[in-house]
Structure I
Amino acid sequence: MSAPLFQSPNWFSSADCDLASFRAVVEQVTDIGDYPHADSVDQGVLIYGEKCDATALAGAGRAEVQAELANALGTGPGVVVFKRAFTADVVDRASAVFFDLIDRQKSSAVSTGDHFAAPGSNDRLWSAIEKLAIVDPETFCDYFSNDVIALVSTAWLGPNYQIVSEPNSVNPGSRPQVGHRDYHLGLMDIDYASRFPAHVHRFSSALTLQAAVAQVDMPIETGPTMYLPHSQKFDPGYLAVNLPDFQQWFTEKRSQLPLDKGDVVFFNPAVMHGAGANRTTDVKRMANLLQISSAFGRAAATVDTESIVAAIYPVLRARRAAGVGDVYVENVLTAAAEGYPFPTNLDRDKPIGSLFPESQLDLAKRALADEWDQDRLVTALAEQAERRRSSLAK
């Protein structure tokens, strides 16, 4: 976060997305002198590795390194690379599982989507952390025992974080992704994102850390991810990334670094970024995309919202028929239903006409608007719940 949490304006709109102000932010220079544990700066991105070996990270200086990393991700460039964080052997073993699972997916005619790329350009393996653990638990343990992942995740999120793994193979000839920000607000259009107050835009990125493990060597022609360092510090950025002039600036000014197998890039989810074009004819450029979430992003109590919605639906139908207003219905359903579609199983619960699937709240609203009977609602709720369950759950 680049500014005090609570300040004017209290709401962002596209009118706040001034390109000159954005340029003043992203044209800042990354000063290596501010980051004594970094080895170098390349295109504004901090490079770590040699000064942060296992010996250095095991001692009392670990907290000092983590403080530096938190500053780098928050008020610095927002992007750091750790060289040789994984051994090639461990990466290759995991890649073999990932590619095999993708091949099985294709042979089963399972189609997967990508939030920010054309259909078919990438092969995405959703919920791979679970699939890897079930298929090859030894490789899972060797892969996720990695201390660099723990170092940076704890530096940004604190302990008890949760990891989701989504390997993405950018296939030969694939075009680049559009420049975007990531989860949460990054999956929303301008209208939806502008409904969240400005302080949520400012603190949202502190709830998530993004990382990408290079599962193969990634020279520039294979299309490693492009980044716009310092762009996380532009507060209305979740709206601005949707605008053409900001997209054009990203295209012209972004950084793009080659990576070696086993390198890991960590970045603030509010950094504008996108996968590059794979201009090769024979390299499947796979990165294991890690989304690492704060332990605090959860409610304190377990609530069966499916049962709640089913129980109140006859009352809402009757009240609606009697003439209660939309505000009444909206308030009741918001209190009763699960309003956020994540986490879900994106293998089965696919987005349709949106960047994210239908939530339970939206389903209930649709049922009321279309005057479904009780049985149809109960069936639809159960089917939605089943789609959201893990593909591997018993």
Structure II
Amino acid sequence: MPLYTYKALNSRGEMLDGQMEAATDAEVVVRLQDQGHLPVEARLASEGGGAASWRSLFKAKPFAGARLVQFTQQLAILLGAGQPLDRALTILLELPEDEAAKRTVSDVRDAVRGGTSLSAALERQHGTFSRLYINMVRAGEAGGSLHETLARLADYLERSRALQGRVLNALIYPAILLVMVGLSLLFLLGYVVPQFAQMYESLDAPLPLFTQIVLWIGIFVRDWWIVVLALPVLALWWFDRKRRDPVFREALDRWLLKRKFAGSLIAKVETARLARTLGTLVRNGVPLMAALAIGRNVLGNRVLAADVEVAADEVKNGVALSTALGKGKRFPRLALQMIQVGEESGAMDAMLLKTADTFDQETSSALDRMLAALVPLVTVVLAVVVGLVVMAILMPIYGLTEVIG
């Protein structure tokens, strides 16, 4: 029999790595579940880790965003209506127009028809479906409520997508404004200003220091405009490379959390994401320790993710979740109080989801205020910069006019 490598979470939330001989990866999953573990990954040992990760890096994801939400919603509706799983997947096979998506659904359906569980079939599409998605489906299969789990998962994905879209929409207009005014400023400095420099040079008139500086910048932009345009690209490339360095990323995340407005907004966004993930997983029967291990990986801020990891160790030792998360003093106090109420009332999953709704609303309000303040602020700053350039160019002309007059 072939040899498989696997990763799984035990009841204490610890990650287990090992190898197992089995006929299929589905058999590995079943054996791990029988041992009381939550399977995370099972693949042939011959595949290796590096090649698979490179394949997943360049492999296009046929399911993402709205398409994934739609697929999950439709599958939940069909299963809730009593359709067998393979029949539901056959129906969904006709819906996507993208060939890659059709191949993915076809592969999943064929695996299910061969006796593989849906979660294992999804896991075979390496990188297409997230770890959270696969584990949610696996929990639904174990609890016998797959269609309800898929419906909750679709709601989770829709809310997460809406929040992400709101953040992007809030930043699109300021970004476009910065680019357009920046290009206009480059045209002003690189084309208009050098013409005035030639005129002032022919007049051989004394110029104010500020005007000389602006003229020098204009000549530099005219002669080295490629460098000026390349600098932002190189800066972004450098930042992207540094961002992959764990030490730099952690330092950046810690610095952002300490900023007055950005830190509060990041904490609210990440709290809503963590609370919705934990609430959805716990409601579907996933143990809290396993839910914390999964929830830690959905956070984008490394410092908050480290706080969750430390909190998981505290919870393992019998400390309440609200108390454990509060020790880092980075999660909002309101969220900790709501989680504490859920612990005391025995309705942890409901309060976690309520916490997520609350902070989604607070995030939306904060983004609205940010957009309302950011656009005028950017407009005023750029208008002042353009005004200073124009003033520096026109001041000597006014001086010459007064002398002639």
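Where a number appears in this text, it was derived from the coordinates with a stated rule and is not lab data. Since we're looking at a predicted model, the values are computed, not measured. Cβ atoms are built from the backbone, for glycine too; each structure is taken alone.
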Assign the value 4.0, calculated as distance in nm of label points 7 Å out along Cα→Cβ at positions 225 and 273, to the correct structure from I, II. II
Given 24.5 for mean count of other Cβ atoms within 10 Å over residues 209-216, calculated: source structure among I, II: I
Identity of the structure behind 21 (criterion: relative contact order in percent (Cα under 8 Å, 6 or more apart), calculated), options I, II: I
Comparing I, II, where is Cα Rg over 2.2 N^0.38 Å highest? II
Quick check on the output: 0.00 is FRET efficiency 1/(1 + (r/R0)^6) of positions 145 and 201 (r between Cβ atoms, R0 = 30 Å, to 0.05), derived from one of I, II. Which one produced it? II
Top of I, II by Kirkwood radius over Cα pairs in Å, for residues 193-264 alone, largest first: II
Which structure, out of I, II, was helix-only ellipticity at 222 nm (-39500 (n - 2.57) for each DSSP H run of 4 or more, over all residues; to 500) derived from, given a value of -25000? II
